[in-house]
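These are the structures in question, set out in turn.
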Structure I
Amino acid sequence: MKTNKTKLWMTAFIALFLAIFTSGCKDEFVGVIGVCPVVVSTDPTNLATGVPLDKVVTVTFNEKMNPLTIIPSAFILQEAAKSAGASNSTAVAIAGAMTYNASNYSMTFTPTSVLKANTIYSGTVKSTVKDQMGNALQTDYVWTFTTSANLSPKVIASDPANNATGVFLNKIVTATFNVPMDPASISASTYTLMNGMIPVAGAVSYAGGMAFFTPSVPLTASTLYTATVTKGAKDATGTTMTSDFVWSFTTGSVSAPKVLSTLPLNLATGVVLNSTASATFSEAMDPTKITSLTFTVMNGTTLVPGAITYSGVIATFTPTSLLLSGTTYTAKITTGAKNIAGVSLANDYVWSFSTKSTLGPLGVDLKSAGNFGILAGVGVTNAAGFSEIHDMDCGISPGLRSSFTGFPPAIIVNGSIFASDDIAPPGVAAMLTQAKLDLTNAYLFAEGASSPAPATVAGDQGGKTLAPGIYKSTSTLLIQSGNLTLDAQGDANAVWIFQIASDFTTVGGAGGNVILAGGAQAKNVYWQTGSSATIGDYTIFKGNVLALTSITMNSHATAQGRMLARNGAVVLTSTNIITKP
């Protein structure tokens, strides 16, 4: 009986030993255990969203792996849609570089190019990867994540540069980012300057994609400083930097000249349109270094033309023409500006200011309707003569191309004719539908404009001069007994809106023209007409007509503007010319 029990026990032990030996994983110390290599974490995690496009993918294992098995074929990253239903042998991997870190059991995959925005990707770690004892991953490890539309925020440049020497003692330390950042995340806790172990006191700010650290007092001469932007800094979408950015520099013994004050002041508002921009320096500068190359004023990305003068310690920029209303300008004096001894500014000096509000009401946004010199509902006709439309399209909707007549002899210069039944190019009908919708919205906006309060007008406006504003007629409106002058009073952005309840007519002969003065622009004049408009014989007309019904241009009438009819037709009677405002 005892012998049988012994035999049974020995049989069971041998069976267990063989099961472990054949199906378990070898351990480098005890030879055999039941633990195999597994993936314990990934970055991005499974089902993660908002992953930056330049993400480096990391896979961490539970034990030290054999680096010879961490090779490109052992990891596949691909668009998840492309992997659906595909076998491992047919999967097309995204190109990239792989590395292995034995100290933390992790491998990283760096794609050769940035990933696609808003795309689901799948990562696959193949079962060919093995640990130090030759034990393989028991099955492929697969997970997915979704990208955002952004790159990871990071510092792409610093001033001073890393390891720079001879840095000015009054240097403002800057870091430039690759994407717009959340200003609230750029603070004394995320941007620091250290003198060894001692924090440097200073002010932290952010503007224009750059972080600024302005020391409270000049830096110490011949001293090594270390600046750090931590990964607590976030971009505008809330994505943090992937790692701290650290750089060092050594000061010299010289303080640079600097800008003490400016006119207009930084962030000033309500600046008059005939203003100059000036900067006062801390010491005398080399006049030959204060030029249009070192002192600029910009309207967005457009360089403002002007003249540079220097006297005493003040540099002045005088614009060639008046500034635009309701506009923010940015002035800059670069480090190319130097003092008499040849020492440059420590940093570019940048400030901004905004001009006073535009005279008159807000402009009417025509949106896609603004692409058209003529836009009609049921027909466009050129009755006689060689009419011309310049630098704009002509369109009709819902009318058909057969309702375009007299083209030629009328011609479109640098533009095209579109009708709602055009089959080529694709999408014409939808484009015209949108344009008509934009016209309707613009018409309703003009009709309802109420700030500043409309001035009531009636009858003939010939011989008058009108300032920017809203002018409301409760019936018809005429320009007949003389020319109507629209005076912008020096404001090139000035706007006029005429709200006309019924018909609008200009009558050529003794007058009937629209004259622009004081910098006024035809593109900023809107004639909202509750019925139909007629531009009289030989009239010189300016502005955009937004008519509910129809528009007629009589013989030899010309317009710098647009003829936009919501429901009716536009008729060119004889030899009319329309140019883009």
Structure II
Amino acid sequence: MARGSTAGNMHEAEYSRGALLERLERETFDIAIIGGGITGAGIARDAAMRGLSVALIDKGDFGSGTSGRSSRLIHGGLRYLGQGHLGLVREALRERGLLLRLAPHLVWPTPFVLPLYEDSHHRPLRLRVGLAGYDLLAGTLGIGRHRGISRERVLLEEPQLRSEDLQVGFRYFDAVTNDARLTLTVAQSAVRHGAAALNYVEGASLETTGGRIAGVNYRDLVGGGEGAVRARAVVSAAGPWTDRVRSLAGGAGLLRPTKGVHVVVPRARLAPNAVVAFGWRGRDLFAIPHGEYTYVGTTDTDHSGDPDCIEADYEDVAYILEAANGTFTTELSMSDVISAWAGLRPLLSEEGDPSHVSRDYDILDGPPGLYTICGGKLTTFRAMAEHLVDHIIEREQFSRRPARCRTAREPLPGGGAGDFARYKKGAVAALRDGWQMSEEVARRLVGVYGTDHVRVLSHAVREPRLLEPLIPGCPVLAAEAVHAVRQEMAMTLEDFLRRRSDLMLFGEDGGMAVASRVARLMGQILGWSGKETRRQLTEYGTAVDRMTAFRLPAETPAAEAV
């Protein structure tokens, strides 16, 4: 690709927040959705692709709740098979296979290694049978078949694993994703199909007409305005905030939220070659390689507090480090933790150990005009959306006959290259030779945006300086910050640095080194004053500090801390 030849011809209307706010006031929508996580975004995409008019609002950023705080796995859930949730695993494996085809730039098949120690709560024979069933349920959408591996082979493949009491191991396949970018891309697809999707718009109350829920009264948290979204059906896809939304309509609580925490450490300290699935104190955890870092998680504990105030605490992090140090030949301490994130699983309320609470979902009707979807998991978002939209169509009369669902066939933005591995190889070569990019930067750019990387380059055609990294040595281009505002609905520094670039989570300084440059780039487009720019930088610095607020003043090894 000659420099400017493809990107220079890309003409995409910029995302206009003002125009979409006007639509909220002007139109009566078929469906209004509260909640811009993966479930709400998936519903908006599905309904819009069927020809329905859709509004989607979230009081935060897209994916800023549970959907951007997960283990980043697209998987069937091997342990759910052992718990008897056969239907859930079958559906999740089908959806895993579909997502590998629909978004190959965002969902990557990945080998997993599962070591078994003498004190493991898994038994080799039972696990072998379970993995055979796992492969069988995946059918033609499977990635690869599992195999048992000897103790010696396990240690050869993962030399940092502890050898004491190691018996055997298994190697199988699942997939990894960037959860926040997957959520954003689904929301972008909804907008491209005509949905009015807006972040930082809070649903304040529900509007009732003739005994039916007929809309959502909202507050624009950016511009300060208020208004009402009128709709024939209102959907609550609010995740951990589901009970709060239901209370607006006088509904009872449904959820048992559980907290999941992950920690990030340098790969120089913990360097698995594959995703290592390991058990500790009866729980299953994962050590997942991610570039120069490894993240480890997750916990699973009940959380009854405010879903707006969810952070990793000392006990959570100490448990994960103890688990890692007990499984690998590491001596990780609190000072090794680069960052930590915590999320809430919006699980349906039931008794028992949090780890055994079902990850299935449910759809509830009522009061008239309101539909609630709760529970579920990241992997099954597309199927959840399809079932919810089908459910609404069966019960509501719309002015147009909706088309059939086609989200299982149409690729997500950036994913329409067919043979993505071949496409990526050619695109990286073109960026390296025609745009003089380094191999690392080119591979990351195509890997993150897929075929949409040309949209990022289009900004640099007009301003060549945007082809520069944010700072020397950073793999993220300045053009990406511009693109995030103009095309990806980014409104704050954290929107870009955490959810659109990962620099907040995977960086020695939490992205602080590039924050001022990003603030200038974003502020020029969003019209930030000097005072607003300083406020953004202060708030971002506070958010970075919160990621390591779990540390104690005196550093002690994790094994001594618990």
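Quick notes on this one:
- Identity of the structure behind 14.5 (criterion: mean count of other Cβ atoms within 10 Å over residues 262-269, calculated), options I, II: I
- Label whose coordinates, when mean count of other Cβ atoms within 10 Å over residues 398-405 is calculated, return 15.6 (choices I, II): I
- Structure responsible for -11000, with helix-only ellipticity at 222 nm (-39500 (n - 2.57) for each DSSP H run of 4 or more, over all residues; to 500) calculated and labels I, II on offer: II
- FRET efficiency 1/(1 + (r/R0)^6) of positions 182 and 454 (r between Cβ atoms, R0 = 35 Å, to 0.05) from the coordinates reads 0.25; which among I, II: I
- For distance in nm of label points 7 Å out along Cα→Cβ at positions 78 and 534 computed as 7.3, the structure of I, II it came from: I
- Relative contact order in percent (Cα under 8 Å, 6 or more apart) from the coordinates reads 8; which among I, II: I
- Structure (I, II) behind the derived value -0.20, -0.68, -0.85, -1.25 of log10 I(q)/I(0) by the Debye sum over Cα atoms at q = 0.05, 0.09, 0.10, 0.12 Å⁻¹: II
- Structure responsible for 2.8, with distance in nm of label points 7 Å out along Cα→Cβ at positions 278 and 510 calculated and labels I, II on offer: II
Every read-out reported here was derived from the displayed coordinates using simple, explicitly stated rules and does not represent laboratory data. Note that the structure is a prediction, hence the values are computed from the model and not measured. Cβ atoms are built from the backbone, for glycine too; each structure is taken alone.
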